[in-house]
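Take a look at the structures listed below.
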Structure I
Amino acid sequence: MEWGSLSHAARDAAYNNSAAVADSPALNAAREARSAEFCAAHPAKLDLAYGPEPRNRIDLFPAADPAAPCLVFLHGGYWQRNSREQFACLMEGPRALGWSVALPGYTLAPDASLTEIAEEVTAALDWLAANGPAHGIGGRLVLSGWSAGGHLTALALGHPAVAAGLAISGVFELGPIRDTYLNDKLLLTDAEIAALSPLRLPVVAKPLVIAYGTAELAALVGDSRALHARRAAAHAPGALVPVAGADHFTIVLELQKPDGVLTRQLSALLG
């Protein structure tokens, strides 16, 4: 894309996943309904506080084995929509592997800046490292997330408690975001763009699988390919996984399925 020559409407469209996928409302509604059922079936360790803000809550689903790996999943919504509960059903795949799972929430923009959101993710990981064993979660932590959560996954990969990551459909360069409707609430500063764009940061030498759907918007596909290329040039481990035919909303079903493409990536991630 010749970004500088695009109209504001074209720039908005370059990142508008909902408009690009006609049946996204139905896909979201189905995921949210199944997630409500999942939470109702596993109510014991929901809504635990990891910090002082209303959305500083985490849902835990411990495996039978306290030493099993734990997938920590960060929800998407361009840092300004959705909640952790709406994505709980995606944990069916990791649970089928015998993994524990944890779903932290975070404050949404504009009530928090992207800097503050990133700090809340760090706080959630700190809390889980310190308190997870008391709740039956003592294994290695694998960080994952979709869309905005994919960005936050790449950003927090260096946390000492994180062993590896799976970033799904993320945005890894924030500069163009400032030129779109998304910035109405994010209000990104130059300093934040520099400090919070994974494509501008030192490579973390932990395993990171980067996944995207081949039917996704070009801007997201390009970011995923660019981040993997940058990591590969630095000899950092982790596959680039193009999920054939998947769009921004169907790709996450590959994590929900016990035999899905993304679930299989988790199986291989820790060796």
Structure II
Amino acid sequence: MVGGLLVEALKSGNSVFAPGREELDIAADRENVIRTIGDFKPDVVIHCAAFTDVDGCEADWKRAYLVNGLGTQHVAEGCAEAGSTMIYFSTDFVFNGKKGRPYSEADNPSPLSVYGESKLLGEYYVSHLLSRFIIVRVSRIFGRNGRNFSSVLPWLMREKNRFILTDDLVNSPTYADDLVRATVFLLEKRVLGIVNVCNRGECSWYEYGTKVRDILKARDVELVPVRFSGFKKGQAERPCYSVLSTRLLETIGFSMPDWEYSLAIYLKNFHPQKF
């Protein structure tokens, strides 16, 4: 979802190489990763590959650490040898959600899940193996070609008329198109370090679903708010409040739109309005 949009945004005026897993398995073939990066000698490597299924990571923790941790280490090693700047997409799930206020880049991570731990391990490798890197922390990405719940909920509302959504897990939705624009901005400004990137505002899944329903005028769709603790059996622990502060991004000179505005743009462009 994000990688494809980045290719579109960067291919004009740049030489872009975007291998898929079949060409470059970051977790299974360290030597090929390092050799490939060395042969291409990129100015920048944007690392979009990840195992992002939160519950899947809990069930298959070995794969989670292999892809999100060790795979990221391999990419970072390749960047170190080639002298490339690396951009790594991380997550709000590196935090435990107990702060009660938006998290800044300076807050200490304390993940609750295997997914969060494996992504934090990736951050560790990037920050310890490289001097030139950007760790971009994001949350709840939605957009075209997305296969996550945030992206497909509008389609699901055409097939089902009743949804159970949590109202006690709060973070900031991130529109993939906005994320790509912010990433290109950080590249052009040669920013280094950790930067939070998400749309302004915050919401629970219930509030997000309600906004989708309202924009699409799906009046027959019933949304039922529940507590995550009521049906989390077999699921990974989630931070209850993992909103990311974007004050640093705004100080640098880039302002993200409100999530409701970007959600309306997404639905207008990629989903029919009438039910």
Structure III
Amino acid sequence: MRLRVGFLSLLAGASLLAGCGGFESQRIYDEASSASPTGDAYHRALYEGYMEHATYEQVEMMNYTSAIAHSRKAIAAARGETPPIAQVTDFGPQPADKVDELTQARAQLVAALDDNGAELAPEAAGRAQSFYDCWVEQQHENFQPKDIAYCRDGFYKNLQIVNDAIVPAGEAPEVTALEADVLFEFDRAVVRDEFKPELDRIAQVMIADTATQFLVWGFTDTVGTPEYNQGLSERRAEAVAQYLESQGVSRDRMVIRGFGETNLAMPTPDQTPEPRNRRVEIRRR
């Protein structure tokens, strides 16, 4: 009997703690809900994005810890403050096989914001940031595949809009898109000798255009793991940049990034070979 009473006491205590957490979460959520954002478009988008996730966690999931985190960032955004982008482990440890993708995705978001992405595409920048926080939270919980996909896909969709605004196709056209199958041997990141004359020509164009910086971006298709493809895209972009540098293009004029399988030229399902997605792009900035 004492064991039974003790067990019931533990349950009652846990319920009381959950209730206390719920009261605090409701108070902070109500404060966020009643806020009137007056900042710029980026901060309004941040507010709306964080409120979407706070509402889901508070009302539907009763996940008060997550609701508080999103609500507090919504409050900051409503005040015109920029809440920090979530760190990969802000909500707790991540599955080991997801850490690299989350880390690289965060780096891409930081780079886009550093390139004035919040000014050039404020709504998408705000949504991308709030979706990233949502993705970090859901991936940590790791039991709702649809919620993980919703946040992850929302992040990449909005990040693409930001990146397109940073390098608008009409105003700053790509110098060229180079097929990785032509540039490299399969699964390698060493420029083929037979393609070097074409890179020599591109290097001369870049050298002559003294007022322009260039983006050297690597991409892959969806065959393989996201983590492997991220690394391969980075190595291939770096290989092209190193060759251009050897031909006289100042490294200071190049921004080198790999996007793995996240920015597909031709959307495909996972594990789909698609040559048009395996590429290195050199863009005027």
Of the structures I, II, III, report the one carrying the highest value of distance in nm of label points 7 Å out along Cα→Cβ at positions 26 and 138.
I
Check the numbers for volume of the Cα convex hull per residue in Å³ across I, II, III and tell me which is largest.
III
Distance in nm of label points 7 Å out along Cα→Cβ at positions 114 and 154 was computed and gave 1.1; which structure, I, II, III, did it come from?
I
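Quick note: the coordinates plus some simple rules give every number you see, no bench work behind them. Note that the structure is a prediction, hence the values are computed from the model and not measured. Cβ atoms are built from the backbone, for glycine too; each structure is taken alone.
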